[in-house]
Structure P
Amino acid sequence: MVEQKLNVTLLTGRTIEQGVGKEYGKASPEYFEACTMVYMDENDMKKIGVKNRSNVLVTTSSGSVVLKAVKYPRSATPGLIYIPYGPWANAVVSSETTCIGMPSFKGTPAEVKAAPDQPILSIEELFKKEFGR
C-alpha cells in the first residue's frame, strides 16, 4: 500500500478546551487532551486513510509532531488543518518573526500523513525532543 500524504495549510489558535486545560496546568491531562489534536476536514482524513481520533504526523519546514486527527465539527474545511495553541503547535510553527516580534501562527504549508504506530509525545518528551533537555 502506498503511503498517502496530504499537503495542507496549517492554522493555529485558541480553543475553549485549550483555555480550560491551561487553567488545570500545562502538565495536566486536560491540557494534553486539548492541545494534542489537529482538526481536519472529514474528506481529507479519508484521503489519507485515517479515522477520527487516530494519530497523524504533521510536518512543516520547522518540524514535525504526532497528533490525534479530529474531524472538524462545524463545516467542510478542505486543505486546512487547525492545531490549538500549545507546545505541540509550536513544534511545527516557525520561530521567525519577520521583525514584528511575533511568529506567524496562520498559513503555514504543512504535510499530514497517517501515523498509527507513532505515539503522541508528553509535554516532557516533546521538550526533550525540541530542546534536548
Structure Q
Amino acid sequence: MRTGYPEIIYCAGKTVEQVAEYSGNDEKENNVMGTRATPEMFEAVKKIAPEAIFFPEARIISLSKNAPERPDSKIAIITAGTSDIPVAEEAAVTAELLGKQCVRIYDAGVAGIHRLVDKLPEIRKCRVS
C-alpha cells in the first residue's frame, strides 16, 4: 500500500509515549521513520524496537525492516556554512532512508567561492543538487 516508502512520523509536538506507540503499531513490516525526534523519544522507541537507530544531528529515528532499492545516481546535499548542517543532515538521512545515495558537501560557500568551485567535479556527477 505504501509503494515501498516508510511510514513517516512527524515527532515534533507529540509526546514521547505517542511516538513510541506509533512506532510500534506497524503490523505490515514497513520501514518507519520519525522526524524531528528527541533522544528521549528514541529511548522509548528502542524499548519497543531494539533495532531502532537514532541519527542525532538529523533528529531522525529509523526502523528499517526492508532495504530500499538504491539507484546509481546521487544527490548532492550542499550547505553554505556549518550552521546549516543539522537541516542538511535531516535532508540527507531522509533521502538515504528512502533509498537514495547522497554526497555531503558542507561549508562550501560562506568563506569564499573557491570552496564551491573545488567541489564542482563531484557536484556534476550528481543527478540532483
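Please treat every number below as a calculation from the coordinates, not as lab data. Model, not experiment: these values are computed from the prediction. Cβ atoms are built from the backbone, for glycine too; each structure is taken alone.
Here relative contact order in percent (Cα under 8 Å, 6 or more apart) was derived from just one of the structures P, Q, and that gives 35; the source is P. Each of P, Q could give helix-only ellipticity at 222 nm (-39500 (n - 2.57) for each DSSP H run of 4 or more, over all residues; to 500), but the derived value -6500 comes from P. A value of 15.8 was derived for Kirkwood radius over Cα pairs in Å; which structure in P, Q was it taken from? Clearly, the read-out refers to Q. Taking FRET efficiency 1/(1 + (r/R0)^6) of positions 6 and 22 (r between Cβ atoms, R0 = 25 Å, to 0.05) as the criterion, the top structure among P, Q is Q, with the largest value. Identify which of structures P, Q gives the largest calculated value of volume of the Cα convex hull per residue in Å³, for residues 46-117 alone. Top value of volume of the Cα convex hull per residue in Å³, for residues 46-117 alone goes to structure P.
Taking distance in nm of label points 7 Å out along Cα→Cβ at positions 54 and 70 as the criterion, the top-ranked structure out of P, Q is Q, with the highest value.
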